[in-house]
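Structures incoming, each one as structure tokens.
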Structure 1
């Protein structure tokens, strides 16, 4: 059972979260506005950004778009991707984030990644002070392993607070979160915001084209992340199945993540409203147990945490 996670006016978080990573980069203000409006129309009230996205432009654009809806929205940002999770760095970056977002308080503040060099007690003392001052409502962590989350949760509890939300990578071709992170979150009452449900765009099917464009074609990190041949074969098979279902492979990919029994909230994103619409369509897609099983069978299922496969 996850924690009750709401906007300032008390509305529960939407099933989908919009990730504003492209704002101020591949998506200019016009494209960002169209996508934001499409999300609001679809019922999305949870928007995610980060201190590091496009040198702060993402946060600045989100500020402009969210101003008229502020109390109805859950606004999340992340700090500590660079410079570590020491108190001075978190204070400086959180100050930047609040200024860019134009608000005294934001709803969710994540640690963007685990910092092995800084004591967790120092980190969570800083986050707890933000919370006690009313500057943040919920605390989250991103890109943490399950053992790191539980270690951080202990540090948070010692400061009189808790981790409310976790942001792992999770898609049909990146299923490691199923092993420990998703069960841990279900057990601990932690909300899951799953990023990259489209596998960096691989699961849209566009990389089956002869000359594809997108992050896997232009960014070496993404190319390496999704380089394995079986992942590309999975994407091709998903595209075929989507055609059979009369829908987009992106819709199937997002709906598959959302339909996991532990109910993660997929973080969807795009460079344009046209690119976004298939992901938005997952909100109303009827993912039957049989179809979910067929989709799951297209990809490799990771072994259980104990690796005692014969007992599963």
Structure 2
């Protein structure tokens, strides 16, 4: 994501948008280790820089910090799933929309990382409370939502992808169904955030492989929707309609998806919606073997080469979300 230089903190991993000879650092991408380095970045005259949250090391905010909860070694219980700062940011008044969006997004990453480390029934229930707060913000704060849906700088890892699909899915559901519809946007929104929950049952070596998957590995990966559905069923979490989001988010309207190869209206409308935003986020993410597309190029590719995968009026409404407010 892009962040104003004035908001940089020690522990952030930055990417300088300059040639190596235009700044005093040895590398264009590095971990900020001191206030002096932040001052040197300011001296370049840059107004903002790229920040990779997945490689940052901020004690209370980044995904890495979530792997080492407070309490020291030997503590039997993990820390809370939902960062206190997430709820505080949502409740705080007077925060500029752009800054609120960045804080909500990065703390949502921590929340999803905490949950996916240990997706037990009680922790899923706890995460639902934090997710509900984010969903409520999206439903009621247009300005912050605009910035949230335009945060696209990320690597393609599971917890980042879950947050992005959650944000985009809720925003699209709101735009498509409206706030006064019979659809429970809060319940289905939780399904969007948890759509890739089943990846916790897939070999991490497959999830993190820095190259294309083999056929055998792809077969294993394609089991994750059923894994996620089963986890939610066994832990008695979410409504059946919301669980279908998890089960059907890789189905395609033309029948080319998985796990069941469903077609058209055989796919629940929530599954169709999640499928669309899932593909968009995958196209706009960096991967070791594929460069990301910018939002315009991703939407153009989806329209020209993949439109048979999606419900057309859903896609058209999705495109409109990226217009300036």
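When relative contact order in percent (Cα under 8 Å, 6 or more apart) is compared over structures 1, 2, which one is greatest?
That would be structure 1.
Quick check for you: by distance in nm of label points 7 Å out along Cα→Cβ at positions 140 and 164, which of 1, 2 is greatest? Going through 1, 2 one by one, distance in nm of label points 7 Å out along Cα→Cβ at positions 140 and 164 is largest in 2. Each of structures 1, 2 was scored by distance in nm of label points 7 Å out along Cα→Cβ at positions 148 and 292; the highest score is held by 1. If mean count of other Cβ atoms within 10 Å over residues 108-115 is computed to be 23.0, which of 1, 2 is the source? Derived from 1, not from the others. Have a look at 1, 2 and say which one yields 1.05 for Rg/Rh (Cα atoms, Kirkwood Rh), for residues 244-299 alone, as calculated. Computed on structure 2. Work out which structure the value 0.20 belongs to, where FRET efficiency 1/(1 + (r/R0)^6) of positions 4 and 180 (r between Cβ atoms, R0 = 30 Å, to 0.05) was derived from one of 1, 2. Clearly, the read-out refers to 2.
If helix-only ellipticity at 222 nm (-39500 (n - 2.57) for each DSSP H run of 4 or more, over all residues; to 500) computes to -12000, which of 1, 2 did it come from? Comparing all candidates, it corresponds to 1.
3.7 is what came out when distance in nm of label points 7 Å out along Cα→Cβ at positions 132 and 252 was calculated for one structure; which of 1, 2 is it? Of the options listed, only 2 reproduces it.
Only the coordinates and a few stated rules stand behind these numbers; no lab work does. Remember, predicted model here, so these are calculated numbers, not experimental data. Cβ atoms are built from the backbone, for glycine too; each structure is taken alone.
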